[in-house]
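K.L.:
Structures for review follow.
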Structure P
């Protein structure tokens, strides 16, 4: 994740990043996720992965809730 990390982030070694990127041009580039510069490979792979995860959330909501992961999964939209 880029930008100021949310309070629900569980990766303790990871700090805030890219907080001022783009500010010289009046653009806020501090949100979202990083890619490795291989746009097509990254886009198709991540699109598929997110699609499968969301599909699982829709089909197995009770399982996510029982595992106390539903709220964390719903927080991912705050990144964008």
Structure Q
């Protein structure tokens, strides 16, 4: 991918736009830089504090799709129990 320095937004999240028309969520780019490789399509970047605009590396975690669903399901169940 050839980065042309372009950024855009989608649903309040920062997107990196490449010269060839490809794009990547900024959080995935941050995590890819941290681990030193592109992420697999099966790898999800989870925002630990729940804020999808907080792309600090300490707030990002690589999880599988199943793990990501389980995390959010547990959060929803905890919120229901607290209500």
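K.L.:
For which of P, Q does relative contact order in percent (Cα under 8 Å, 6 or more apart), calculated from the coordinates, equal 25?
P.N.:
Structure P accounts for this read-out.
K.L.:
Something else about it: Work out the source of -0.32, -1.02, -1.17 here, i.e. which of P, Q gives that when log10 I(q)/I(0) by the Debye sum over Cα atoms at q = 0.14, 0.26, 0.30 Å⁻¹, for residues 9-48 alone is computed.
P.N.:
Q
K.L.:
Once Kirkwood radius over Cα pairs in Å is calculated for every structure in P, Q, which label goes with the largest value?
P.N.:
P
Values quoted throughout were computed directly from the atomic coordinates according to the rules given, and no laboratory measurement underlies them. All of these numbers come straight from a predicted model, not from anything done at the bench.
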